[in-house]
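None of the figures in this text is laboratory data; all of them are computed from the coordinates on show. Owing to the predicted nature of the structure, the values given are computational and were not obtained by experimental measurement. Cβ atoms are built from the backbone, for glycine too; each structure is taken alone.
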Structure P
Amino acid sequence: MNLIARAFWLSRPGEGEIRDVHLPEPGEGEVLVRSLYSGVSRGTETLVFRGGVPRSQHAAMRAPFQEGDFPAPVKYGYLSVGVVEAGAADLVGRTVFCLYPHQTRYVVPASAVTVVPDTVPAERAVLAGTVETAVNALWDAAPLVGDRIAVVGGGMVGCSVAALLARFPGVRVELVDADPGRAKIAEALGVGFALPADALGECDLVVHASATEQGLARALELLTSEGTVLELSWYGDRQVALPLGEAFHSRRLVIRSSQVGTVSPARRSSRSYADRLALALDLLADPALDALVTGESAFEELPDVLPMLASGEVPALCHRVRYADTA
């Protein structure tokens, strides 16, 4: 077999290109996957695209099948859905999710792919990595029945968290974002919506995912005494100032970080990475999550589309990449 695939590379900060890749024949325990869709997670991938990964975080930020090094040239991405064409007999013909960059075909260990349930369309399965982040965040946050909760930041991660919180009994969930256009997405997810100035206060829990200093400050303001802000934003190379004076200490407020790179300590003894991803895929049977996919383009258009996503010219939560039939 002499297969040539095509992959998207960041050639230098702010500029990408599509390159040919020679694929090996799948060996023992490996599979050949033909891509159907991949997803661009706007927050992380546009930060990588502009070269904003701090040197101290180069190792921590590596994607599982990344090639090259930050800032560039680098092949980066982690939301791929495809069909297994060769390899492990029990996987051939199955639709699978893999933490792989944007590439038309690839060879990976069979253990690196997760079968997409029949109840989940392939085009929705690109959200698995982000819903997995939301699952881990809620394991960290441990919301309780009847909690008053705000999610500040209606991006891909924030909306995923809000969508899962909508299933909790008796909770008040409000998505807070400066873009009034997010109201329609909140409605589709079954949660309330407010602009920052109008958000409901006295929250037991605020999940912050806006990646802005102003959003984090507002998250603290929305808490009740002894409430917790769960910080999901990653700021890359930016410095963030926090209002930790005034009533921060007297109200005994808490700021806690959450990151998908490790399984939450609350479940680490009983759940693996594979368990967490499988759960995320099961949760994607809910068609309401289609609201998180706000754009789509062909793979060949990525060098032109990513700069527009990075600049905000193309607004998006998850931007889906469509692959032509490469059979």
Structure Q
Amino acid sequence: MKQKLLVAGRITPTLETRLAGAYDVTNLAAQADPAGYLEAHGAEFAALVTNAASGVDNATIDALPNLKVISSFGVGLDRIDVAHANARGVAVGYTPDVLNDCVADLAIALMLDTARGLSASDRYVRRGEWVKAPFPLMRKVSGANLGVVGMGRIGRAIAERAAGFSMDVRYHTRRVVADAPWRHEPSLVELARWADFLIVITAGGAATRHLIDAAVLDALGPKGFLVNVARGSVVDEQALVWALKEKRIAGAGLDVYQDEPNVPQELMALDNVVLAPHIASGTLETRQAMADRVFDNLHSFFAEGRLISAAPAA
């Protein structure tokens, strides 16, 4: 008899089809009264699948008294209370490693775009401005100083790519990463003051909310660029808008926002910011690998009692 599985966040159609072949799947969003449905049927489910953007709140976890495992599509855990789930005896799986390359690639692409003005120059050509005047000179990337905020798997991949541009790399984390060959900077403000480019790839959640604030942006300065491929909550968005409008920093490349998919109109009106619609892991290859990990986490849990990729305990 198939285990009953609840889908509580948007997933790819191919993953949903594959899950339906192995489990008795119910999509919570398809229910006319989700809360009422959980009250009536919550005890039937042993597994739940969601995504990093949607997560799952504690009320939903508590409405599933026989829940054994959560498998999340993504690496962000700020919308899943792992400690609460674990206290309830629920294992939490996610999809690290398989998206490292694509997120790091996009971080570098945003850095290049903001520095060299690729998106802005595309608009410049399309508006017919090139026939009137040359495009303004922009910022060289090779040989510049790169500060990385966060030195996990993806931060390391970003730093490794920066070597191809002969960049000097330093990083900021709460603690020194023992095997990281780059210099650790204990002060985020001092890292920003030193850096020409500051790439943010730290975890989201309450502990890092508005970590990049007005003080950090002021330290980055009018010749510095910010790239955020972490979570929108990590950057004080209003402080960033002000810094960009007042030219207190040179520019920004953003893949994440505080209220996705709603991007502030003030950001859209600025030409010194590159806006991407949260696409860091958005390649066919990586999304398939993430879907496979979601499925494989569930299969491993029910077959062997363990997850391939278990969320770190809070």
Structure R
Amino acid sequence: MNLKEPLVSIVVPIYNVQDFVEKCIKSILKQTFQDFELLLVNDGSTDNSIKVCKQYMHKDERIRILNKENGGLSDARNYGIDRAKSDYVVFVDGDDYVDERFIEELYKSITNEKSEIAICGYIGVTNDGEMINEVSLNEPNNLSFITGKELLRYSYKLRGVVNEVAWNKIYKKEVFDGVRFTKGKYYEDSYILASLYWDIKKISLVKENLYFYVQRSGSITNSAISKKKVMDANELRLNRINFFYSKDRELYLLAVDEYLYWIAGVVAKIYQDNEFKDIIEYLQRQFRKYSLRSKKTSLKKKVRTIIGMMNIIWLGQIVKFKLNI
């Protein structure tokens, strides 16, 4: 094996995942595809995560530990991209793990199809490895590849999250030329979705669920709602709406509709908390503004829009109590 020129660079951000990182590293080292470098990006961990990483680095020369000050998941991924030696990049989060065929199947797909990205499904699991759900690819026509614009459309359909996350894919490193994960934001995968995929000509599809996403208590995803989380989620949606505005009418309308549904959903969670009063007032104005741009295609949608225009809290209550309106 030529260690100076591995075929794939696997970037794993490490931040205080001492209870999970060993399983993550072991799953990568067990890959049926072995020609890779493993970049463990120490994002300022304060627990024993790096002690575990060093134990494995001393056993396997494919492993490099990259130390940096804490900057968050996006910053760690960007740091890994900039230091990757390979033409192909894969991201694995430090508290997750992968099927032993994960790299092989993605690499075969991206090289055989001569695509820029390959994607597979994933399995949500608990801390103990118990399956929560399976999230398979959501393109409906049994295709072997799609374009970036098609992936963006599928992102607004059922199970669209499988398209948004960064870690169930392999990328040609060159797709990140001029594109980096947005530092200091929640939902970092979603922030770059539109700009990353807009010009992608070919994404190959691996119809297997090969990544294990650990939905652990205390993670960012499962942490309590906050003003920053709400406003970051709001910002990424507005960024997409603005991106699609002059480029693609269908994607623009999909983004507007999803934004309105998101507003109703988030208000359902926060309307009883006085801390969010200013945000609710802002979201009320946003709902009224973007409802005027929405394509109202059903009676139910028209009724919900009218209610939300009148009072977004009323709509939030409808969503919270799952009333059939």
Point to revise | Structure (P, Q, R) behind the derived value -6500 of helix-only ellipticity at 222 nm (-39500 (n - 2.57) for each DSSP H run of 4 or more, over all residues; to 500) | key: P
Review point. With distance in nm of label points 7 Å out along Cα→Cβ at positions 61 and 245 computed per structure, which member of P, Q, R shows the largest figure?
Key: R
Study note, to complete from the structure: Ranked by mean count of other Cβ atoms within 10 Å over residues 21-28, the structure on top of P, Q, R with the greatest value is R
Point to revise | Top of P, Q, R by FRET efficiency 1/(1 + (r/R0)^6) of positions 5 and 285 (r between Cβ atoms, R0 = 25 Å, to 0.05), largest first | key: Q
Practice item. Kindly point out which one of P, Q, R the value 23.8 was derived from, the read-out being mean count of other Cβ atoms within 10 Å over residues 229-236. Key: Q
